[in-house]
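Next up, some structures in structure tokens.
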Structure I
Amino acid sequence: MTRSPTQRSGDVGEDLALAHLQRAGLTLVARQVASRFGEIDLIMRDRDEWVFVEVRSRSRSGFGSAADSITVAKQMKLRRSAQSWLQQHHGNRLPACRFDVCAIDDGRIDWIRGAF
């Protein structure tokens, strides 16, 4: 499948975030997981906790920071997507999980644990 320039740019940001998180000891479970609610960029494990990671990158700050671009509506989509994925893989026994953000501004990664 051909990816758009925006998608390819997002892939580069995800690669940077993934390498950063793996260096910190997290383990990749899945990447670019689509559901009817939206896409989860990265699903990771941090010991006994499932971590759903939203990756946002900005090359310029004219429209605000990468972290600022995650709206309440986007957070709700991510929560619904994560809930759907967890139910598919764990049934009604939902494990401990959190939502992290890797905000990349001008190549600098800001990892926000438990962002929402």
Structure II
Amino acid sequence: MEEVIFLARFWGSLFMVLGGLSVGAKFLGRVINYTEDKTVTISTGYITFLLGLMTVVAHNVWVADWRVAVTILGWVTLFKGIEKIAFPERVNKKAQMFKRLSGLWGLVIFIIGAWFFWMSF
């Protein structure tokens, strides 16, 4: 399977599950609460960093079609992981902005995931 197809299905599936949980079970709101604990934020930062690095290494393709979205997602994820590791307080402050509308943001995450998944077929 081509790397971009695998990554689009992976990220699409992950975003649909997390987005669905955020809408139905208020998952995103709970995750935002976890950012108050620096240890949790830094720990998840390493996972985020590794997912971003894996995506960038496997697919760093700058083209004028949908595949560039996978590349951009990889770079954003990589930098988000670095931010969570280096500046956990800033991550908590930024996360609080999303808390009030966490259900709406969960829907946005789900739609992005569905788009990635759709594009992979």
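With distance in nm of label points 7 Å out along Cα→Cβ at positions 17 and 57 computed per structure, which member of I, II shows the largest figure?
Result for distance in nm of label points 7 Å out along Cα→Cβ at positions 17 and 57 over I, II: largest is II.
Between I, II, which one scores greatest on relative contact order in percent (Cα under 8 Å, 6 or more apart)?
Result for relative contact order in percent (Cα under 8 Å, 6 or more apart) over I, II: largest is II.
Out of I, II, which structure matches -11000 when helix-only ellipticity at 222 nm (-39500 (n - 2.57) for each DSSP H run of 4 or more, over all residues; to 500) is calculated?
I
Something else: If distance in nm of label points 7 Å out along Cα→Cβ at positions 49 and 73 is calculated from each of I, II, which structure is the one that comes out at 3.0?
So the calculation was done on I.
From I, II, which structure was semi-axes √(5λ) of the Cα gyration tensor in Å, for residues 33-88 alone = 23, 14, 9 calculated on?
Structure I accounts for this read-out.
Given a value of 3.3 for distance in nm of label points 7 Å out along Cα→Cβ at positions 65 and 105, calculated from one of I, II, which structure does it belong to?
II
Only the coordinates and a few stated rules stand behind these numbers; no lab work does. Treat the numbers as computed from the prediction; the structure is a model and nothing was measured. Cβ atoms are built from the backbone, for glycine too; each structure is taken alone.
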